[in-house]
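> Below you'll find a set of structures to go through.
All of the numbers you see were taken from the coordinates with simple rules; none came from a lab. Predicted model, so just to flag it, every value in this text is computed and none were measured. Cβ atoms are built from the backbone, for glycine too; each structure is taken alone.
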Structure 1
Amino acid sequence: MTLSVGDTAPLFNCKNQAGEDISLGALQGKKVILYFYPKDSTPGCTVQACNLRDNFDTLSSQGYVVLGVSSCSEKRHNNFIEKNNLPFDLLMDQEQLLQNAYGVWQLKKTFGKEYMGTVRTTFVIDEQGLIAQIINKVKTKEHWQQIGQ
């Protein structure tokens with residue numbers, strides 16, 4: 001299933017880096033930036049996370065909650081957060097349930113090798129739980145500027 005702007009965002013309940021449950025239902029009434037990225041501490045993912053970190057105050061003042069999602073473990077998430085001083089939660093999706101629900105767990109190809117992986121994608125979800133924006137071509141160095149465009 002492919003999601004489109006205007007669709008109801010798939011509900012989720014995932015653990016964050018501290019083992020706490022984070023659910024989309026509990027965030028009803030807030031704008032959510034749900035960004036999917038391949039792997040903690042890789043160059044592109046670090047640039048993207050730090051771009052959101054550096055503009056977190058602006059995003060927060062606009063009413064956004066920022067949540068990152070990858071297949072990485074709680075330990076990797078905590079290391080990534082500590083190393084880069086990230087002020088937002090990272091959700092663990094090691095079984096790719098959330099990534100499959102949002103259609104970002106896909107067949108990828110690198111250097112002629114095919115494998116399943118996370119396609120870097122951001123979903124902006126409005127206060128009613130509807131998808132307001134889908135960013136497929138994420139510019140890691142200026143990602144926050146793409147939000148709301």
Structure 2
Amino acid sequence: MGFGLIDCQAGKLRALTYGVWRTNAAWRPERRLLSLFEEIEACIEAYRPEETAVEELFFNRNTTTAIAVGQARGVVLLAAARRELPVYEYTPLQVKQAVTGYGRADKQQIQFMTRAILALPETPKPDDAADALAIAVCHAHSRRTKQKTEDGK
């Protein structure tokens with residue numbers, strides 16, 4: 001599971017940390033989910049985020065993968081709820097539009113723009129970490145737009 005934490009100060013975004021949490025494929029599913037939950041809780045404790053952003057689930061042809069992703073996503077929602085963190089969801093289209101300005105951007109374009117926006121020295125790896133940072137950037141941009149709209153009323 002990819003994760004990415006960013007900070008937004010005076011309109012500038014910067015990555016605090018990012019990476020992936022991996023579990024042992026030989027473990028039973030409940031043990032793997034517990035391990036993810038413990039990693040998420042430790043990250044929340046260490047960085048004290050104010051909000052959580054996740055990718056909205058979409059169904060694909062591989063139901064086994066969809067179920068596993070849904071379970072892992074549920075662990076994120078549980079960890080956020082335990083800390084009373086608001087959770088915001090974004091579709092892949094919303095992420096692409098927020099990060100690149102183009103809803104049909106490919107993975108390389110999204111990674112390039114995420115790297116540029118966060119002024120990272122290199123493209124985040126693996127792809128799951130880059131995706132998590134892109135979701136965080138999407139949320140930061142969406143949040144700013146929402147605040148400007150609310151301030152203008």
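> Looking at structures 1, 2, which one was mean count of other Cβ atoms within 10 Å over residues 29-36 calculated from, given that it came out as 15.0?
Structure of origin is 2.
> Quick check: -18500 is what I get for helix-only ellipticity at 222 nm (-39500 (n - 2.57) for each DSSP H run of 4 or more, over all residues; to 500), calculated from one of 1, 2. Which structure matches?
2
> The value 39 for percent of Cα pairs over 21 Å apart was derived from one model only; which of 1, 2 is it?
Working through the options, I get structure 1.
> Given a value of 3.0 for distance in nm of label points 7 Å out along Cα→Cβ at positions 85 and 117, calculated from one of 1, 2, which structure does it belong to?
The read-out was computed on structure 1.
> Out of 1, 2, which structure matches 0.65 when FRET efficiency 1/(1 + (r/R0)^6) of positions 5 and 61 (r between Cβ atoms, R0 = 35 Å, to 0.05) is calculated?
Only structure 2 yields this read-out.
> If distance in nm of label points 7 Å out along Cα→Cβ at positions 45 and 93 computes to 4.1, which of 1, 2 did it come from?
2
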